[in-house]
1. Taking P(r) over Cα pairs in 10 Å bins from 0, in percent, for residues 35-186 alone from the coordinates of each of P, Q, which one would give 10, 34, 28, 18, 9, 2, 0?
2. From P, Q, which structure was Rg and Dmax of the Cα atoms in Å = 23.6, 101 calculated on?
3. One of P, Q was used to calculate helix-only ellipticity at 222 nm (-39500 (n - 2.57) for each DSSP H run of 4 or more, over all residues; to 500), giving -11000; which?
4. Give the label, chosen from P, Q, of the structure having the highest value of relative contact order in percent (Cα under 8 Å, 6 or more apart).
Structure P
């Protein structure tokens, strides 16, 4: 039988070891991460501009992390199927999603599966979209003035597609219509690719979207009428903005990467640093340039505050447009 002092010493040592072990998992998780592929959800269809940019980010982040980041497309619900999945995911860093301003806007319009102020970890904001309105090249609508004149003469008959109800392409053009005092018919799609197909097929008269329509504009099959930014784009310097045409509509839409709530800060930092590093990758910057996106970087704390502030400002916009959720 061992002396009493030895038993006490062994017990104290075992207790200290157990305490250290319980403190280690979070640190060890961040150090060893990733031990398997990371799923990064792109909540838009394959083949669109968002998909292309997200794939460039995933490839670059894979190099920075030393592990594989795999894109999974989950189109529909105005880009909210990715955030919806985060609500059910483990906070272990292996399920991430693109996060758009829609998470701060749509809860004011309809019942959602999440609370944007409680249910996500906002890791980093990376870039943002340039938006514009396009028509087919053979359309008689050759300018925003033509569009407004047609809509005033034919209330409700001018149709425009977008990437879904409550998305920035939808609300920016709804804001324009409100300022122009015209009645338009909105047709929501799952994403850029199917919306453009509908326009090219003659199923809608125009499409409001990010610059996935750029190749068709340059090929001469589509005509760009206006963009929605605070200034003209570098790529189409001759195309006016809605703002300069007198409609007081400016829409920039930053987006970033988010994860489930409750992620360990050390893990969040590791992911943040990897995605921040993608903004130095020539391949990523080339994908931004191709779709007229600029670097819009916000770290974890700043990005979280931005979403909280946007949640409040979007409430006012939704109420002004008469799109608030009916209670």
Structure Q
């Protein structure tokens, strides 16, 4: 039985080039142009990343998120960024043989190795209470953490993206701790490791790391409050010092920085401020790298919503 596999990837697509193959649907909806005409706007992906696609004839319904479709399209350069101009979209059947590895953006490192690195860091936290609490929260996450993305569409929206985001922050924190010896290393390392674990209950994601929607828990509570609740429950079950539990809860509660970004409290600890900044740094650098990976050298990317609608410039390859 032949397995569907594309001859070129989305990253290899050039202006006016033909693309006939299969892609994974990340989002799809019918929109209305300024001229009042309906069109289908989609974001599709393969293992090299995500690309916007438009079908100006909206006579077909948008395919479900997470579905695999066979498309016929042409590469279209728009504002220095490649898009797909769709001509045909066909939904594949459930029993069609698919090479999933060619369709899903994944973290650049093995998820088992990343999880092992994070668990080793949790075990090595100097404060025994924080080591026990962090390890227990990791265990509570179960097998889902191996494939779970860090977001639905923004930074680290990839298979094993949650681990990728966490391990990157962990490495940066370890590198910077010697520069700031006044910080409580145990509290900071624990905060880095557990700050986003609540996302596993916030989103509905399959084993490929594709988020179909936010869960009821995510819509009503959210990953920040869920994380605080989980710390409380696990802390009590392990008889952890309540003051230490409260400090770790504040780390999670404030890691988005300000209420406008979802944090009920602004950082009131030096360690919480560090966590917020390193979290923001890693998320923004990922967004920038993702933007320029789909932008031609010497051009600006599309406006990036997660970066305050900034456009990112890709330095020409011969510019040293």
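All of the numbers you see were taken from the coordinates with simple rules; none came from a lab. Everything numeric in this text was worked out from a predicted model, so none of it was measured.
1. On the way: P: 10, 34, 28, 18, 9, 2, 0; Q: 9, 28, 26, 17, 13, 7, 0.
Answer by label: P.
2. Only structure P yields this read-out.
3. Q
4. Details: P: 27; Q: 14.
For this comparison of relative contact order in percent (Cα under 8 Å, 6 or more apart), the top structure is P.
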